[in-house]
Structure 1
Amino acid sequence: MEKIEILFENEDFIAANKPEGLLTIKGRGIGGEENLFDLLKKNLGKIYTVHRLDRDASGIVVFAKNPGAHKYLGMMFEKRLVKKKYYAFVRGNPRDAKGRIDAPVKDGSRRCSVHFEGKKSITDYFVLKRYDKIAFVELSPLTGRRHQLRVHMNYINHPILGDRLYGNLREQAVYPRLLLHCFSIEFSLPSANLLKLRKDPPQSFFDIPFSV
């Protein structure tokens with residue numbers, strides 16, 4: 001595994017740029033597989049997970065370095081005071097230049113789904129550029145459900161490209177990776193200073209067939 005890029009570190013938090021294909025933390029029933037949490041833990045000792053990115057997504061992940069920071073960041077996420085933004089390529093062109101998806105997401109053992117028994121889930125989207133058969137969008141989750149962005153975009157018939165779990169497998173197979181990248185995270189530190197983190201996608205995010 002290539003060296004992990006550290007985007008920010010102080011006495012309370014460390015933020016890293018997770019490459020695609022790397023687990024954020026060890027998953028259930030997955031033993032011994034390399035993951036971002038363990039790679040950072042080797043040098044830092046005890047760290048704490050508050051949020052994660054899917055294995056095939058890339059981008060910014062923040063960990064806490066002590067119990068107090070863990071509690072604080074967990075509270076910030078719970079109160080929706082952490083702003084996250086993602087880039088994604090999606091199939092087709094959304095009719096509106098921007099919109100909000102307000103649809104409850106229900107967790108499942110492997111897949112999640114929009115379901116009336118699910119938890120309230122909200123995603124804002126903004127179309128940045130339109131191509132012939134795909135669109136480049138910015139996604140802002142206002143809630144933090146598992147697979148929320150992937151479920152919501154598939155729900156409105158614009159699945160994220162490279163998503164072999166929620167999209168059409170035959171159509172998605174032409175894309176080498178899940179085209180989802182967390183490029184921005186903002187939240188107030190305990191000192192009240194605003195932390196703004198930004199990381200552009202890797203080249204692999206753009207090496208795709210735009211005409212498919």
Structure 2
Amino acid sequence: MADPIIFYPAFGSPYSYIAAQLIDEVGQKHDREVLWRPVRLGTVLGRLDNTGRPSISPKKLAYWRHDAERVCRLRGLPFVRPDGPEPPFDCDELYNTCYALADGDEAQLRTITLAALSVIWAQGQALKTVDAIVAGLRRFNLSSALVKRYAASESGRVRHEAVIDAAVASGMIGAPWITVGAETFWGHDRIHHLDQWLAAQGQTAHQGEASR
């Protein structure tokens with residue numbers, strides 16, 4: 001069986017929001033399952049250099065803001081930068097909620113991840129408190145008490161921790177991060193390269209079968 005595409009978006013990354021609109025199409029084109037694995041980027045990077053949450057220079061942050069808005073405009077995607085002068089625009093509780101709510105259901109995890117990305121980057125609502133998560137996920141018709149329970153869920157935290165470990169082991173250095181077996185791709189602008197690489201893999205496999 002062909003390796004699945006593992007898609008690691010981070011809710012605090014506008015480029016993850018952009019990539020989330022593209023990744024499923026590539027999977028369908030190459031008949032590859034896409035596994036969505038939201039992961040908090042700051043935690044991953046902090047573990048890589050053992051310094052805690054890494055800092056971002058103001059100039060780089062300003063460029064990213066401008067570039068993300070430009071890419072969305074060119075692609076016809078709605079983009080509203082969340083309120084607040086600085087990131088993060090997410091929190092650990094948001095990841096806990098996603099994994100607890102999905103409870104192992106891949107389709108549900110994709111739906112909740114895409115919804116949270118859209119709330120943050122298409123509607124401009126930072127989801128960095130439990131109350132903000134409750135408000136942002138109203139579309140799921142969940143009671144505030146239930147969302148708060150998910151946010152504090154130990155099962156959600158454990159699932160997220162396992163994803164963090166897998167992301168670190170794969171060499172994740174930024175978001176969105178994509179893996180197919182041992183092959184890795186970083187950034188929404190590498191999805192085209194992912195498409196080309198998968199096409200080449202398919203051609204190689206076809207040639208191998210034809211030569212038997």
Notebook entry, point to check: Computing helix-only ellipticity at 222 nm (-39500 (n - 2.57) for each DSSP H run of 4 or more, over all residues; to 500) gives -17500 for which of 1, 2?
Noted result: 2
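Give the label, chosen from 1, 2, of the structure having the highest value of relative contact order in percent (Cα under 8 Å, 6 or more apart). Kindly include the intermediate steps, with their values, before the conclusion.
Values: 1: 19; 2: 30.
Greatest value across 1, 2: structure 2.
Figure out for me which of the structures 1, 2 the number 16.1, 49 belongs to, where Rg and Dmax of the Cα atoms in Å, for residues 43-114 alone was derived from the coordinates. Each step should come with its number before you reach the end.
Numbers: 1: 16.1, 49; 2: 15.5, 40.
Derived from 1, not from the others.
Here distance in nm of label points 7 Å out along Cα→Cβ at positions 139 and 179 was calculated and came to 2.9; which of the structures 1, 2 was it taken from?
Values: 1: 1.3; 2: 2.9.
Derived from 2, not from the others.
Each reported figure results from applying straightforward, stated rules to the coordinates on display, with no laboratory input. Just so it is clear, the model here is predicted, and its values are computed rather than measured. Cβ atoms are built from the backbone, for glycine too; each structure is taken alone.
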